[in-house]
Structure formats: C-alpha cells, structure tokens
Structure 1
Amino acid sequence: MNTLSPYYTNRRPEVARFLPADLGSPRVLEIGCGAGIFRSNFISTKEYWGVEMSSDAAALASNSLEKVLVGTYRQVCADLPDNYFDCVVCADVIEHMDDEVWFLEHIKTKMSSNSVLIGSIPNVRYVSNLARLLIQRDWRYVDVGILDRTHQRFFTQKSLRRVLQEMGWTIEALQGINPLEIRRTSVDKMLLSAGLLALTAALGSDSRFFQFGFRIRANARK
C-alpha cells in the first residue's frame, strides 16, 4: 500500500474542469478510479462507483466510494446497472483498452438519459514525442508517458474527435490540457523547452499539449 504509484492518487483538477456546472448531485461511475481521489472534485454525489484494475488501489478507493469493482470495464460491466449513471469519468483510461469502439458504444447502456462522460487521453502528437520520432527517429515504449507500454491505442485531437462523432457522441468540449512550459531549473532545460515551444509553431498548436480533456454526451436514443 505504501508503494502505490502517484498515478493512482492524483486529484486531476485539469480534468475536473470539464464537469458541467449544472451536474447537481449525480450518480457517478469512474473507470480507472485509482484510490478514489477524483471524487473530491465533486461538490456532492448521490452515489459514486469505481472500476479499478489494481487491487491495492481499489482497496483504498473502497474507503471513500460506495462500490468498487476490481478488473477492467469489460470484465465487470455485467455487474454495473443499466441506465443508471449520470456522469462517467474516464481519465487516461480509453488508451489502455483493446477496443475503444466497443467501449464507447457499450458504456451508453450504463448511462441515464442526458448523462455526461468526461475524460482525458494522451496526445500522440505531443511535441516531445514528435521530436523523438522525427529527429531521433525513435519510437520506444517506456513505463509512463505518451508511449506507456500498456497503451493499446493512440490518438490525435483530430482522430479522437472523429471516433467520438462516428460513435454517436455530441462533443461539448475537447481541449488541450497540461501544455508544454519552459522549465527554469537550468539553462540547458530552458533552452530545450524553448526550442520545443518554437517547434510547435511548425507542427501545430495541438502539439503543445500532453493530453486532451473532453466532455461528451450520447445522442438521443431512438
């Protein structure tokens, strides 16, 4: 428990700002809930359920959430009630899934009418990732980051928008989060960061952001 990664205990305020102001006191489902810290971003909730692969993180989350299911969404979805949740949270989760199209269709069955899904996804066009690919000519998987070795899907802003629209979602917000900034810890790092910022002018403004945050709603069911 003491060695739980900060990945599971991040409050993620940059994702929480995509919550609608008129959400009220919703029934929430967070997929990849970690230790349950994201709940603190809600003023109030009627219920808060979590899905988490890490049993250690899930054990911590169970102290603050009404119910926590251990496993992937696909493994536990049968245990989630249909037409129930007013808000679904997917912060850096969809890229880990083996079939994001199936998920984006299936999760609608768990959501109440006019419910909202908020989340975030890494940006494969992030400038430092493109620099490694184009300049260093390298694509190397690592433990954390854009090329996290557990990522199964990669998205640009354009491809994410297309997938969401093709799957019948209305996009209310889709914006870059966690932008590149000039680091001032040393002259070398300042020069490197300044150079990367200059490179975004050529690559496009979307390449400045490490991730994209979004808020979407399912189109009215027929």
Structure 2
Amino acid sequence: MRLVVLTNEQLKEELLSNGVSDDCKIDWISSPKELLSHTDADAVIDLLFEDNGYDVSHLTNYLKKSVFVNSMNKTIAEIGLPVIRINAWPGLLKRNIAEVCSAGRNKNEAEKILSLLNRKPEWVPDVKGFISPRVVSMIINEAYFALEENVSTKEEIDIAMKLGTNYPYGPFEWSKIIGLKNIAGLLTELFITEKRYQPATLLLKEASEQ
C-alpha cells in the first residue's frame, strides 16, 4: 500500500516512532500543492490540516480513498468532507493507540492503514478535541490558574504532578511539547459552548507571545 503523508519533520518523526510495515510505502510531502503529483496513492494522511487553515480543496481528488486529517477544532460535519479525523497533536502521535473518528467510511480499511503504521485505533465520537487532548488541555489550564494565583512555580508544579500522579510530563512540559497555541486554540473553541473550558488569562497571554 502506498500512502502520501503531508507533514512536518516533527510529526514525521513521531509517526515513524513505532516503525512501519514492509508492505507500506510512504511519499512524504510538506505542501498541499504536492498532492497533485500523488493521485495514485492509496490513502492520504494530512497531519498539517489545521495549520493549513482548513482549506479542504487539496483533498477533493482523494475522497474515494481513505483520507485522514489532523483536525482538533473542527468536526467532520464542520469540515464538510467524508474524512477520518485523527489525533495527531505533537507528543500524542507517538502512542501505539490512535484516537480516530469516522463519518461512516470503511473503518476496516482505516484500521488496515493504521496497522501498517503499528497503531491500534481507538474509535471515539466526532467531537472537538477528542478525549486525550481535552484532558491534557484542562490539566495544563488548571496549572496556569494555579500559577496565576501564585500557588507555586512552573518547575515545582511540574515536579508535583510527575511525583504525585506518575505522569510522564508535568503540565508545563506538556504545553511545550504540544505547543501552547494548540492548547489555547482548543480551549477557546470548546469554551464557546462549554464554559468549564474557559482558558486561563496567563495561558492566552503566553500563547499569543509565541
């Protein structure tokens, strides 16, 4: 099977972290325009979908095939195409479990593709933020609220969370890996309909400075 993957170097490294089956050939591209030269691919994985401003026109030639998009803030209904959403936030793409949701497309084909990348799909509802990103974002947000209230320092909060909960990273370490703009963007989007996701003022400030 031949895949074409639209990505940057960081996400490429994470996607390859679990190895790739010998039956899988990957064409790596860094621009949506390059997709025009890969129409013979069996499937498309667009890990830069959100960074491209939700311009779906570059995917229209592939809609009879499996198309995965890294879309955290837009549901499949909002995207308006029969794609498969995948959680490909930096740091979370390394896992051997992939959070994915579908609009009724062939899940068996999607699972076959993910298996070639040594990923086991976890099918979740088509909601903004999936599951893990929502949880991690709220943990980071609460850490920023604590920082605003001078409860402790970033370093001490990270240490406390790792020692107290056995997390691999503290909330501020997570924010650096994922990208604070990603965190702020998701919380801001979720806050529109769910007030419990109100982003901390300091988090938004630091995100705007990056």
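Just so it is clear, none of the values below were taken in a lab; they were calculated from the coordinates. Every value quoted in this text rests on a predicted model; they were computed, and no experiment measured them. Cβ atoms are built from the backbone, for glycine too; each structure is taken alone.
A value of 19 was computed for relative contact order in percent (Cα under 8 Å, 6 or more apart); which of 1, 2 is the source structure? Corresponding structure: 1.
Here FRET efficiency 1/(1 + (r/R0)^6) of positions 48 and 200 (r between Cβ atoms, R0 = 35 Å, to 0.05) was derived from just one of the structures 1, 2, and that gives 0.40; the source is 1.
Each of 1, 2 could give distance in nm of label points 7 Å out along Cα→Cβ at positions 72 and 168, but the derived value 2.4 comes from 1. When percent of Cα pairs over 23 Å apart, for residues 8-95 alone is calculated for each of structures 1, 2, structure 2 gives the greatest result. Taking helix-only ellipticity at 222 nm (-39500 (n - 2.57) for each DSSP H run of 4 or more, over all residues; to 500) from the coordinates of each of 1, 2, which one would give -7000? Computed on structure 1. When mean count of other Cβ atoms within 10 Å over residues 80-87 is worked out for each of 1, 2, structure 2 gives the greatest result.
With distance in nm of label points 7 Å out along Cα→Cβ at positions 56 and 112 coming out at 2.5, pick the structure among 1, 2 it was computed from. Label of the originating structure: 2. Taking distance in nm of label points 7 Å out along Cα→Cβ at positions 24 and 176 as the criterion, the top-ranked structure out of 1, 2 is 1, with the highest value.
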